[in-house]
1. Of the structures 1, 2, report the one carrying the highest value of distance in nm of label points 7 Å out along Cα→Cβ at positions 79 and 95.
2. So if we calculate relative contact order in percent (Cα under 8 Å, 6 or more apart) for every structure here (1, 2), which label has the highest result?
3. Determine which structure produced the value -11000 for helix-only ellipticity at 222 nm (-39500 (n - 2.57) for each DSSP H run of 4 or more, over all residues; to 500), calculated from the coordinates; the candidates are 1, 2.
4. Could you tell me which structure in 1, 2 was used to calculate semi-axes √(5λ) of the Cα gyration tensor in Å as 46, 18, 15?
5. Compare distance in nm of label points 7 Å out along Cα→Cβ at positions 7 and 31 across structures 1, 2 and report the one with the greatest value.
Structure 1
Amino acid sequence: MPARAFRLRPARSGDFGWIISRHGALYAREQGWDERFEADVCRIVLQFLDSRAKRKRCWIAEARGKPVGSVYVVERTPSLAQLRVLFVEPDARGMGIGRALVARAVAFARKAGFRRLMLVTYAHLLPAGNTYRGAGFRIVRQAPERSYGKRLLSQRWELDLRAPAR
């Protein structure tokens, strides 16, 4: 696919099941994670759909009319938002979709009046870490854990939204 051959759009019915299914299948194949990861993604999606918060959004990256990526922003506290379920399909990686989804999430969180945006990921997911670092996030905490049948190094990243945009 040529560069910039994608668009970002708000999520709609049908996208939420796709987010759960693709996360589960690909993280099992690429990371060897067990079904507890898919269950966690399911809980995240359900919390998003059940939430009455006004300051939340989900975007889908679409290429050739098909979904190829996603990201959520949810309200944790009045001043703190969380970026969740960032994902890009393998055949769409390298097109700048991850950067575009994170940039959209950051812009929304700023406009919505949050002071900080945080996320939790794992240290070995280097492309995601590079995307977050490029958007101005920094690691504020790391801790080893056992999740999804693996020993992982959990990372909490944060972005001060009051700082000038990059």
Structure 2
Amino acid sequence: MAGVSSCLHMPHSRWNEIPEDELRSCGYRILTRSKEAGVDIFVKQRKSLFIFLQGHPEYEADTLLLEYRRDVRRFVNRECGTYPAMPHAYFSQAVVAVLTALRERALSNPGEEIVPDFPIAMATATVTNTWRRDAVRFYRNWLVWMAERKNRGLKARAQLEPAHVAAG
């Protein structure tokens, strides 16, 4: 987590809480958590290091928007029974107002097709990727860590192998 902001922003497409106490009792080390999302990044060392991410640092700025629109479409098409929760702290207030009005329309008149009124252009113009710098740093750290581990393993093996002498 070296170089990653102490206030890490990371998009979450679904809310899946995993209790921190349960993770710790099973030997996981917690790297990040938030009040809203709970445990986010956690690891466990076995033969190799397993890294688990609840969020999606790989997302582009508009990925949550597109997922939210997809889920609204699923609700309108009656593929799911509950209207999706709007992503938290993601849309501008103007976009939230439009999306809230669409939600009210969909809930009061379930058969109404609201997806064409979804403010995709307006929302795309206002969402920003606040997590990219930290995501790049996180993945860079992970790759550097793995490369260093591999190099240490190669050096250790080279010291154990007998030296080959060229026949002359």
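1. With respect to distance in nm of label points 7 Å out along Cα→Cβ at positions 79 and 95, the highest-scoring structure among 1, 2 is 1.
2. 2
3. Details: 1: -11000; 2: -14000.
Computed on structure 1.
4. It must be structure 2, since only it matches.
5. Going through 1, 2 one by one, distance in nm of label points 7 Å out along Cα→Cβ at positions 7 and 31 is largest in 1.
Every number here is computed from the coordinates shown, using simple stated rules; none is lab data. Nothing here was measured: the structure is a model prediction, and the numbers come from that model. Cβ atoms are built from the backbone, for glycine too; each structure is taken alone.
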